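Down below are the structures I want you to see.
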Structure I
Amino acid sequence: MLRKGFRKSGILICLLLLAVAAVHAQYRVTGGAETPLLAEDDTPNRLQVYMVYGANDVEISYTSSSTSHQWYRYKTRMQDAERIPCVQNGTTSTIRNVEDGYGYYVGESSIIAQRYVWIIDYSKHAFEISGLYVSDKGDPCSSVHLTGTVEMDKLSYRTPSGTAGEVKREFEVTYNTMAYSSDTKMFSQVEKKETVSDPFSVSLPAPLCDTDFFLKGDQFARHFNREKSISTGEYQAVAIEVHADSSYVADEPLNMSTAQEGLCAPVTVRFTARANEPVAALYIWTIYENKEGSESSEEEDIDPIIRYTGDEVEYTFQQAGNFTARLEVSDRTGTCSETEEITLSVSDSFLDIPNAFSPGTTPGINDEFRVVYKSLVRFSGTIFNRWGTQMFHWTDPAKGWDGKKGGKYVPPGVYFYVIEATGSDGKKYKKSGDINILRPKTIDDQIHD
């Protein structure tokens, strides 16, 4: 048992030593016109891809615990590798005059210690561009595609098993667009930056303002201080973004407690459009009623109540029903357009009349005679005393009687009302009845019979 345990411990120690040797065994790439760059670390294949600029004086050094290294290089796979000479200096060996498009490695006795280096000479694969344009392909209302006069081949490498790999380039595309703030309800110009691997195979969100597209890259040219930068020149934007909202116009704030049941007529609504001007140039508002049983809102099927050209319109709804305000905004060339719709409901009419109130006793609580109503377009109300003398007359159902005549409270008791009204749905109301004024006879300014 002791002998078997010792054997297992020895194997474990050997594996640990090999692992430590693998950690300390490493490649170092130097030389070229600029500092070499580790462009890809393909960990599963134990392969590091280095980008250099000019490979003539590039050197690769390898350090391990061994004082004798045998170097190899391969073009497609490790099985076809060829031996190459090196300069050994203690535990470090060096190879010179490396070439673009080859993998290099030192043959180790342990697969754990085996590592590989692939060299790409960027000077032979540099990104070259002499013209940048906005393509006329695609839908300019939603996206923009770039095209150009360019030379750009793949930055390819091979794993030791022969599998093809590619180091992706990165380019920066910069342009201006506009962004909408729901807080300020305004558009403002912003700069947009996109990082792409191929600027000619991706679609960019269409800008909302006139702008230049600037292309910079790639990241390896930037590292080697040879970055290219080019512009399309000004592009005339056609894409539209629109936001529409509505607000209610009233002398006093509207009681919206019945909003779920619909607005009360008559109600004046202001419809406002906000778009990315000056690209957005033509605004058309169409307000129409949604007829019961109608299944289409296509423009040819709409019998509009009103059609208005402008970014803002006010309309007073006098009748009950379900309505849609449809907005269409087009750009200055007529290429693109966007639509928004706002729906609202004007409720059926309703009228209810209380039979008692208590003026002058509980301020703010049942101290005025007010009707409860919805969607009345015409109203006339009169209050009389028991001898037929008019106490109060009003034509606005939102107002009420405070129980005074001539600035003084009337005596408590029974009074009579006559009310006539017309609802937004055409319903006629004609109501009369009695009102009870509830109040102790202790107020000095009351008037007497």
Structure II
Amino acid sequence: MNKGHEEDENSLSLSKFESMLKTNKVFFFDSEEFEDIILHYIDTGRMNLAKKALKLGLEQHPKSTGLRLVQVEMLVFEDKLEQAEKLLNEIYAIEPTNEEVFVQRANICSKRDQHDQAIENLRLALKYTDDEGDIYSMIGMEYLFMDNFELAKENFIKCLEQDEEDYSALYNVVYCFDFLDQNEEAIKYLDQFIDKNPFSEVAWHQLGRQYYALKNYEKAVWAFDYACLIDEDFLGAHLEKAKSLEKLGRYEEAIACYQVTMELDDPTSFALLRTGKCHEKLGNKEQALIFYLKTIHEDPLLDKAWMALTDFYIRQKNYQKALHYVNKALGIDNENALYWRRYANISQFLNFYEEAEVGYRKAHEFGDNELDNFLCWSDVLYVLGENPAAIEILKKATSLYPDEAEIEYRLIGLHLTNNEEEIALALLHHALTHHFDKKYILHDMFPFIWEEKIIQNTLKNYNL
């Protein structure tokens, strides 16, 4: 029986069954029809109808092993494991070689987190099944639950050897390769798979993803091209191809690919945002802005879109608008160190020093330990006249960046501003010994200190 005919038969059985429920008439169904009806309702989440069908099915076919196994499946689904186990034992006594008995025992073990026992039962099922592919796939899933990715991969590969069209297993194989950081091995496997299945768009797509992970963007585009040729409506392949083209700096081609994704389905915020980025790279500022605004219209909670607008206006030196948009991003994610740093930078450009200090402090609190953040933070505190606080920040930075000229020359200026000559001179001698060529930092940051006699006299000694 072909697949289309089977679907028609199932549809007729469902219509007949639902008509029976409405009219209260009792129609006869064979046991397999009941199984299909029950499984359909389970798959669609209509458990009440599944239970009604099971009750009627068992009334008409009380000795049907198939229906009783479906009953076990329902009990397992509802976590009634002891009842399911008891019923399975009864079925096993009648049909000890029925593969489904072992599959359901495996499901019960899996629900109890007894994955080793589940695998044992599935291996027993292999002895009696005509569909080894499904069993190998189930074994693979059990190994995934145990975080044993090597054995999971082996079993998904065995599944594909039985059924090359099981794309779920193919995705799982690649997932295992990815988790194990085996991109080269994944490419080798996918090449072999494609040799046997040259028209598998899923395999070509996964091959492209592996090349992308290895930053071989030319090869990634090549693989995604094949996926798109085999299936012109393969949205994921067009999207990944666009990303690869973008990495190669081929922005016009990337825009065209993103456009295809928007024609195949409703525009996603990701595609709109990346299109805007590509236009900006090409110098199409007006188009870039249009797409950034479309992105936030599509997804107002996408903080990356607000940050794209922030950076766009920073590049235009329109800091007031940049501040407006970075505040929008912070309203969505106020624990993002990068956003706080950008907020601080913009505030500093606008001479909003108190706000800038808050920004640098927040960035540090949320994990920004970059040297620039410490330096800018201390510079703002210095402008605010909070020299002791600026010194403490730089001392904290020293623990992460020892013997750093940018820190040392700032500390010299700050200590001299505080009339702490002894500390400043000790630091100055060290700085001039190790970072003489960076003395301009002191000149640029503290021009009035630079002119002090104590500085000039010390410099003369090092100039000799």
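Each value in this text was obtained by applying a stated rule to the coordinates, not by laboratory testing. Since we're looking at a predicted model, the values are computed, not measured. Cβ atoms are built from the backbone, for glycine too; each structure is taken alone.
List of remarks:
- Comparison of I, II by distance in nm of label points 7 Å out along Cα→Cβ at positions 354 and 386 - largest value held by: I
- Of the structures I, II, the one that -0.67, -0.81, -0.98 was derived from, the read-out being log10 I(q)/I(0) by the Debye sum over Cα atoms at q = 0.07, 0.09, 0.11 Å⁻¹: I
- Entry that produces 0.10 once FRET efficiency 1/(1 + (r/R0)^6) of positions 210 and 402 (r between Cβ atoms, R0 = 41 Å, to 0.05) is calculated, selected from I, II: I
- Origin of the derived value 8.9 (distance in nm of label points 7 Å out along Cα→Cβ at positions 74 and 370; candidates I, II): I
- For 9 (relative contact order in percent (Cα under 8 Å, 6 or more apart), calculated) the corresponding structure among I, II: I
- Comparison across structures I, II (criterion: mean count of other Cβ atoms within 10 Å over residues 130-137) gives the highest value for II.
- If helix-only ellipticity at 222 nm (-39500 (n - 2.57) for each DSSP H run of 4 or more, over all residues; to 500) is computed and equals -2000, the structure in I, II: I
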